[in-house]
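Below, each structure is written out as structure tokens.
Since every read-out is calculated from the coordinates, none of them should be taken as a lab result. Since we're looking at a predicted model, the values are computed, not measured. Cβ atoms are built from the backbone, for glycine too; each structure is taken alone.
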Structure I
Amino acid sequence: MKPVCSFFTKFASLIAWVLSCFDRVIFKGHLPISRAAEFERFVDYTLKIRRADFLDTVGPKWSKRLVEHSKQVAHQAGRPWEYHAGDIDKDAWAKEQLARSPVVAGLVGVLCVMEACPTFKLKPGEKRPGFVARKVPQRVLYYYFVDKELGLMHVRLQTWAPFTCQVYANGHDYVARQLHKKGIAFEQVANAFVQLGAAAAAQRCADRFAKLPWPKILERYARRVNPLLQTELKGLSHYWVIDQAEYATDVRFARKHALAGLFGRLLAFALLTFSPKKIFTYLGRRLHERFDGEVQTHYKSVREPGACIKHFMKRNWLKMYDKLGLLLLRVETVINQPGEFKVLRARRHRDGTTTLGWFAMCKGVGNLPHYQSHALACNHRYLAVLAAVDDPTPGYDDLKKLTEPQRHQGRSYAGFNPAREGEVRLFAAVLAGDHIAQGFRNQDIRAALYTESAKDPLRHRHSAAVGRLLKRLQVRGLVVKVPRSRRWRVTDQGRRVMADTLQTYRRYQTQAA
């Protein structure tokens, strides 16, 4: 049984439905001539021509054939073919063609543009010139299709070696097609649903997207746009990888004004409390001193419509924004570097043996279910922490419990001063993102509050002081002891009370400065 995210439980009375679904997914197909050494062997031993002759004669002829083939395909389908040398919004062009002349299934149009793509150039060598990888402007073909299962999609083909093929699909379009076939009512605006007749059925459709026979689907489209695969490149097939995958969790609120009042608090909470350590946790990592990369948070308040906060860890990111102007709350994980995530798989060694263990996730298209499970977990971890948001200022009862003395087993425990910097630092240390999974120890809090060495004579005093602070938190129900361990964890009430206090302190401290 899948655990329910605490955010959905807390705001259940405000939420109409939740849908987690792939959004934009970009697949890329590489032929076994994509590296310079492989391409040299292909030219030398398969084509059996001089390397310079390929660049001067054969390459231009093949490029021309691909362009002429695209014109022929467009002409036979009665669809437009256009060439643009400058910048153009290609997706807008395709939607304009579709609106002007609707297509139920088949080709929408072909767009030919100039783009810089990886290809090969000759470089002088010791014995003979060799191929090296270079980015060179070339003609690139964009075929736009309406697929019976996937909806609007496109296939991008570069017309020079190594003839890399790219396929774009959108999970929301796939779900819409499946709902239409089942006769389930829905309303879709752009890449989001604003109405769903059966959210559970839509979720089941969305879960099937990752399990489609993608290599077969992608190879079929690649051979449809590249006639060279039937002749000069016969016998070669693509190795398909996931170049980019976006996985979104959409929370549809029952009333627009319900999200309007909450979204500002969610943004403020994320801006004030989400440290780099927490971003690591949400993206399934633990902060390590040898981490080589950047962790950033970007906030865009000038956005049409609404606002967006985006957290980067290298080339993966997690973002939250109000989709369609305070109608949907969307939390989305974008994976560009799957190696930052671990999966249980077999690793093959050079000697032919395999080892089963937790290794970096690969980009092969067969890993799409792993992309889905990791991205969904990232979205839920992010939302679970946002469940602490309620009122932007601590409630009277919470404030009273926090500040006034409490008696426990005949002893009195002093209250906390939420305006004192030292005690706010305590709250921040307890709420640190790297404690979410396993809890925290006395020494974790001590490291955040004091600057000390391993042989510091005050170390034992600091330990005792932190122990007393934790006891004061415990008697108020803000933290609890993990059984049979030296660890503590924050309660739901503690996360709400301390997070609201921390948020209020930092807000007014910034205003005072």
Structure II
Amino acid sequence: MLNRNDEHVSVSTAAPSFTSNTEKDLKFCMAEKRPDPCILVIIGASGDLTARKIIPAIHNLHITKSLPLRFVTLGCARSKLDSQGFRERIKNSPLNNLQQDRAAWSKFSSSLFYSPVDYNDLSSFIELKKTLDELDRENRIGGNRIFYLAIPPSLYRQTAQMLGQAGLADEQEGNWVRLVVEKPFGRDLETAVDLDRVIHEHFQEHQVFRIDHYLAKETVQNILMFRFANSIFEPVWSRQYIDHVTIKAAETLGVEHRAGYYEQAGVLRDMFQNHMMQLLALTAMEPPSIFEPDRVRDEKTKVYRSLKPFSADRIEEYLMLGQYIKGTINGKAVPGYRDEPGVSPDSSVPTFAMMKLFLDNWRWQGVPFYLMSGKRLSSKVTEIQIQFKEVPHSVFRRTLGEHISANSLILGIYPEERITLTFQTKQPGTRVCLRPVTMDFHYRQDDDGPVLDSYEKVLVDCMLGDHMLFWRQDGVDLCWSFLTPILEKCETCSDKDGLLKKYPAGAWGTDNIERIWQEKG
């Protein structure tokens, strides 16, 4: 791990004189054109996701002039509201952080509409179609529509069927229709395959956008640029030089108000089947022949096919599960998972997991990948650490000994968007002494252009029809194929089995993952 006392070396982002990038290119790295006019239909518009993420994202896109010139948002849910009531509900929601600029809000909110819908009633969706046709005519949209499923996963199947039966999935010549599905994509392999089958009864694959907002984080996208736009890193990106890789996604928050969902999902379904697997693929994939959505997703799929299955009778050698009990976070006492509202008092749902994975391929044979994610940990951090091997032979062994700390590369995603590389140099003085120094690049350094958050980015890409940051079904199926046997084993375990360990909230840090792994037995 990095030593906080390591000396830091600043990195300049100034372009060399022979670069082909202009100052204008660097400062305004935004889409060349606005998306086509469209209507965004948020199904589940009265829920938390709409207030916390979707509407603020659309609002910010409006402020940065990234939305189509003709654009309408139609909220749909069971709640009996009219359009004005929906606007007031969004504006006054404590869940969002909308910029309350009166003029900007007035203009933005005029494009917000609402129509009640019953998810079990086909006639309700037929009425929705009439409403959409009317909005389309009044705003000269041209028939382009996005249906965003911001509803519980249990409603995905029937809602997709209702949309199709009402004729809302049909594309006519000159217009498009798209369906955005939030994770989780099923509960296991069987349900994922079934969900995909139901969706494809009415929607074609090019219409389906399986969203994973982690992929839209700027520093996650930058992983591919860092690896494949620089010639100095890829030659050492393999088993010959890398000892192990650690991917962390830790939270200080507990289950909060999501107990109903989390009791059904747990950390493996909530984080590993999607976010963690995507970070793994970006770190381990081969270079695509060209930066194009299906070529990139082809290479990710190869990573998932290479996952070495766990041995069911030795699963404890590769997996550690935990559940937080009461403890202290930032000096404040917090309850244990079983004491959270809506959680069963004898729940065995894991809130922490650490996996030791291997990829059966030429590049990564024998290199362990440690994946770790959990709630109520001591800090909120998401990062990828590449730990290189020690030098094969210490020429300084007579003065420094045999052991010299190995180089380490960290790709920081949150809270610090940065890239840090540690290496050894001589300590000034008359003796031969080494000191670790850190070369440090901050992602936002020398950039003052507009920044899109992850939901803003995926919404724009969906409007543009760009699948680069979205899951493809074969990747979903392969990840479930790997995880389903693990889930079946875990869901039959209990406290007595020793696989599920208890940890006080705030006690486990992300800087001691190797020690936790070594002590897990």
Entry that produces 14 once relative contact order in percent (Cα under 8 Å, 6 or more apart) is calculated, selected from I, II: I
Winner on Rg/Rh (Cα atoms, Kirkwood Rh) once structures I, II are ranked, highest first: I
Read-out distance in nm of label points 7 Å out along Cα→Cβ at positions 190 and 254, computed value 3.4, structure in I, II: II
Distance in nm of label points 7 Å out along Cα→Cβ at positions 134 and 182 - highest-scoring structure of I, II: I
Structure responsible for 6.3, with distance in nm of label points 7 Å out along Cα→Cβ at positions 86 and 462 calculated and labels I, II on offer: I
Computed -8500 for helix-only ellipticity at 222 nm (-39500 (n - 2.57) for each DSSP H run of 4 or more, over all residues; to 500) - originating structure among I, II: II
